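Novice: These are the structures in question, set out in turn.
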Structure I
Amino acid sequence: MTRFNDYKEIILNLIKLSLPILGGNISQILVNLADTIVAGRYSTLALGAVSVASAIIMTAIIGAIGLIMSISPVISNFRGANIRSKRYFKLTLLFSILVSVPFFVLIEFLIAKLNFIRLSHELYEPVKIYLEICAWTIFPSAVFVALKEFLQAYEKVVFANVLMLFMVVLNIILNVVFAFGFNLSYIQIPEMGVKGLAFATLISKSLVAFLMILYCLPLFKVPFEKSKKYVKDLLKTGFPISLAMFFEFLGFNLTAVLIGKFSALYAGVHNIILCVANCTFMIALSVSSAASIRVGYFNGKKDKFNIKRYAFASIFLIIGICIIAFIFLEKFQNQIVFLFSDDPSVLFWCKKIFKIALCFLFFDGIQCACVGILKGLKDTKIIMFTMLAAYILIAIPFGSYFAFNKGYVLEGYWIGLALALFFAAIVTSSRLIYDIRKMKA
């Protein structure tokens, strides 16, 4: 009974820490959902264009964010080892800005070479317009995530995630106003369609980054301190995370681009299923992030006992979340699809792909749990190689084979994604077991 109560307390602790993080994660998805829903209501072409453009731009942005997401586990380990780390706040902010620059250049390069992707003729111009505006979102996105990760390492998770909820509301309002236009007395905003959706995203992300900086003003009083060890730890931990996230998003988003070569309808359906899947994934990711913080703290203390307990509890909790999500999505799939579009063709294809996507979600939850724990242990190289193999060697080749050779476009690519996550779940869980067994008691 004592052992059960201990795990009950740990699970409640993880839930308490993860709930504000969940608010922020869900808010991030809701921003994309708002873009998708408004785009779908505007036109099927706009829905397809936002899907493809978001796929391209997020592949680059996620590389920067992956490096920045090393801040939380590194600072958590420092705290566990009783190393003063608030003195690295300004260096953290500078790190986020410098990291953004090469990825911004990459986005501009991709825009210049957009014609090589050979999108369908109807998608090319709206995709380019969206990319040219949203390329600038990498800077406020990186700053916000860096400050959020720094505070998160100290288990201060409420403000940043409430701020994300504010961004959702603001983004929805701006999406509607800029996409469809607004005319009230002396205020007149013309209808801008896809361009309006892009401006809404840029303004929303820039504002929340500015507000986050204002909130962190007390930390600016802490003297700036250079630390090669801190930067080295960020790069050592973050580089594999960055590449892992890059390969993961590249797999998803290259899939979106390849699907976009067939039709705007397929691209739109893929984006809807992905948005729904991301909602469930973000719940699992919030628990994974909480586990990373706690495991990182106990790893700094060299406390194997508590590392094992938090690892087991987080995996159990995430599996439970996946089962609940599976039941919910199976029961309400019609209502969910209708939120995005009332086009009968969109509904038909979404229902056809849902069962494959649900299997995908379960495998994704397991690998997500293991990845969070491995981040806390600062064992991230395996994550990079796993994601490379999963998406580049499994998801894309299998999906392309089914699509181009067998004619199963959406079914084929989602089967490929499910197989990729099944592989990732096996590898990451095996690595976690190995790491825990080799620890000294």
Structure II
Amino acid sequence: MPLPAHLTQRNGELYFEDVALDHLAQQHGTPLFVYSKAAMLDALSSYQRGLAGRDHLICYAMKANSSLAILQTLVRAGCGLDIVSGGELERALAAGCAPERIVFSGVGKSRDDMRRALELGIGCFNVESRSELDTLDAVARSVQRRARVSVRVNPDVDARTHPYISTGLKGNKFGIAHGEVLETYRHAASCAALEVVGIDCHIGSQITESSPYLDAMDRVLDLVDAIEAAGIRLHHIDFGGGLGIDYNGDTPPAADQLWPQLLARLDARGYGDRKVTIEPGRSIVGNAGVCLTEVLYTKPGEHKNFLIVDAAMNDLPRPAMYQAFHRIEPVKPRAGDPAIWDVVGPVCESGDWIGRDRALTVQAGDRLAVLSAGAYCMSMASNYNTRGRAAEVLVDGQTTTVIRQRESAADQMRLETLLP
């Protein structure tokens, strides 16, 4: 199976762009996240080509990876940002994103979050419930601002992905049910401090087929017909994100192939003049990152062989949370017949595994690269077992920059207080 873009084997070892990964592991220790700037920008450019010539805004969904240097890289390349918390709002500002290019999503925005976003003048709130509309209206009146809103609709479309990352079905917590959308828009239009500007839909994550997007678009445009027939003009249509990446032979459509299909459907329905907003996350950064880890111990057994590494579920939570697959490759492959290993971490949980039944020729002290680790790894990392979060390095050609220092035990305890 080919390696992700910008990851190559040279002279018997693994390189990201023009940097040897083993050298980075020696220099900075492990676990270590390494990101390719070129891989991120290539992924973004596919969206930019697919939307060329259209009025559009690409807002990177920063929950996928919110490291400041990554946000800064994407903002400089033309992205707005999609946030889901007050903390992400502050990160977006720190990374240099203009407030009017920020979209605020998420089901549980607090009054304080709303107030801060309103005072900054963010581009749009994607509202997910009738009660949130009412709260936002009240907060906007209290600060004498108007809140620009779009309503996130739940189109009841199956994204055909893992149930934990499916967001567009009736049983999911996200969005307004299809049958309640028109009345919700009428209510929003009646609120003095709200300005209705768009409609929003996001059906899930790691989607690898075009058909769910096309089905959702048709359902959303049916609603646009009804909303505009009621006299409420929509300035933009937000189709969310969710496009998958190749973890294990997955074949999602390329963004520059998917978006012409969607735009053709938009034109056919008579809405080609509307601004298109999208919020890709994983598909921008997922394959732009690897996690380097060192083999601590080999533990052959009667029924299972365990390869114990220094990365754990606190660094790479996706396998424990979703039974997710990440390719694991030796940084410097060695000769010999492989054995079948379960690659596990040192955390005191049976759920602490990185990969099961992997054919690897390894010894203690070898280093491995866990691939496709750019999304939902560092952003979901924790300090379980008082483990410090890993360092992060950004590669740009031959240049490397440490964009996050390794976290120490002192860093973790800094905000705690002992009893007198």
Structure III
Amino acid sequence: MHTLLNSFFECLAKIDQFFWTYIGFIILFTSGFFLTIKTRGFQFKVLLNFKICIQDLLRGPSKCSSRGIHPIRLYFASVSGMVGLGNIVGIITAVTIGGPGALFWLWVACFPSMLVKYSEIYLGIRYRVPNEQGGYDGGPMFYLKKAFNCKSVSFMASVLLCIYGVEVFQFDVVADVISTTFHINQIVTITCLLGLVLFTVLGGIRRLSQMCSFVMPLFIISYVGMCLYIIIYNASEIPFVLKTVFHSAFSGHAAVGGFAGSTAILAAQQGISRSVYSGDIGIGYDSIIQAETRAILPQQQARLGIFSLLTDAIVCTLSIFVVLITNVWTIKVPPDQYIARALAMYFKNADLFMAVFIFLAGFTTIVAYLSVGIKSAFFLNGIRGKVLYLSYAIFAFVFFSFFDQEKALLVMSISAGMLIVFNIIGILKLLKFIKFR
């Protein structure tokens, strides 16, 4: 049985590498650059007018709407799914597998992809429908039905969102870190974490947004502050690190320490795939979350998606820079330990500090994703679909808790890739209905 599972995961790894090297790379770059050219760099106009965008969101029609959730709270709910362990643990695997050059490709993927993010949120709001809870239901399952005029595509996207919504990678990391750091039995840790996740997620996106609007600002400020301290302390090493990043991006990197070496193609594949996973680009997660907004005009909320992706990219960059500048990326340890080891070189009790923050960051992301999965399951089969989905989620969380973290990340990466294909084709088919302003 164990051999069969290993063969299965090896097959998945080959599919994942092929997709992100040849298919995912082309889809993201061509669609992102096409939208950038067509809109004359709309994302840069939004980034340069942050104050105006926020004022328009708060003073516009959204202020008078009674249905839905406050747009700023939804922003933090969105960020909670993006800024989490993907930025601390998942993104580090891009470097440990693809080399320092992965950082360059992360940024290459980021800016064009902002318009993909904007578009999916815009369409999610445009085609949303009111629900019985005083909010809205929206997302790929609704706008893909319009795009393809076919229920089967919406059905397939919903199934993939259900799989993607069970964030097995981050659950695995959180359970492992808490169990190891505080010497708690693994079964007890998994059981308690499951109970806490289910309690929070059953409160819906409204409860999630309330929790994240308090937790996420604290997490982001604290983590960014610690990373900046280490980078500034080692400021003299920054030119060397940047030189290494650019060289590795185009020439690959030789083996060093516990790093096996990489090619330029592998660096690009890792940087882009982990950027997509961390930022939920073209997957539909943000579309479902932000469709709950009180904003009446889709562009009011969609513009926040551009800022949330920038926030995600900055945190990812700081994480990678810290492991590069401290040189811990060359040692061979589990993915969740790289940042902790780097911080331990400058801060006392860093392992305890990181355990708490990994829990906070991972927990909010797990709940955010599962909330999206529940909405997708409800779309498929109402209350029955929701119950069956929660049963599947419990099984998957427990099952992957006893596997290597990279195997859990592999499942997330492949389901994300399949969702991207549906979503980007759907966005391009509905492009005439999207207003970039």
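Bear in mind these aren't lab numbers, they're just calculated from the coordinates by the rules spelled out. Keep in mind it's a predicted model, so treat the numbers as computed, not measured. Cβ atoms are built from the backbone, for glycine too; each structure is taken alone.
Novice: Starting from the value 6.6: which structure in I, II, III was distance in nm of label points 7 Å out along Cα→Cβ at positions 15 and 231 calculated from?
Specialist: II
Novice: Let me ask another. For the read-out relative contact order in percent (Cα under 8 Å, 6 or more apart), a value of 36 was computed from one structure; give its label from I, II, III.
Specialist: Going through each structure in turn, the value belongs to III.
Novice: From which structure (I, II, III) was P(r) over Cα pairs in 5 Å bins from 0, in percent, for residues 311-350 alone calculated, if the value obtained is 5, 22, 20, 14, 13, 10, 9, 6, 2?
Specialist: Computing P(r) over Cα pairs in 5 Å bins from 0, in percent, for residues 311-350 alone on every structure in I, II, III gives 5, 22, 20, 14, 13, 10, 9, 6, 2 only for I.
Novice: Of structures I, II, III, which gives 3.6 when distance in nm of label points 7 Å out along Cα→Cβ at positions 191 and 391 is computed from the coordinates?
Specialist: Computed on structure I.
Novice: Taking Cα Rg over 2.2 N^0.38 Å, for residues 47-126 alone from the coordinates of each of I, II, III, which one would give 1.42?
Specialist: Derived from the structure labelled III.
Novice: Work out the source of -28000 here, i.e. which of I, II, III gives that when helix-only ellipticity at 222 nm (-39500 (n - 2.57) for each DSSP H run of 4 or more, over all residues; to 500) is computed.
Specialist: The read-out was computed on structure I.
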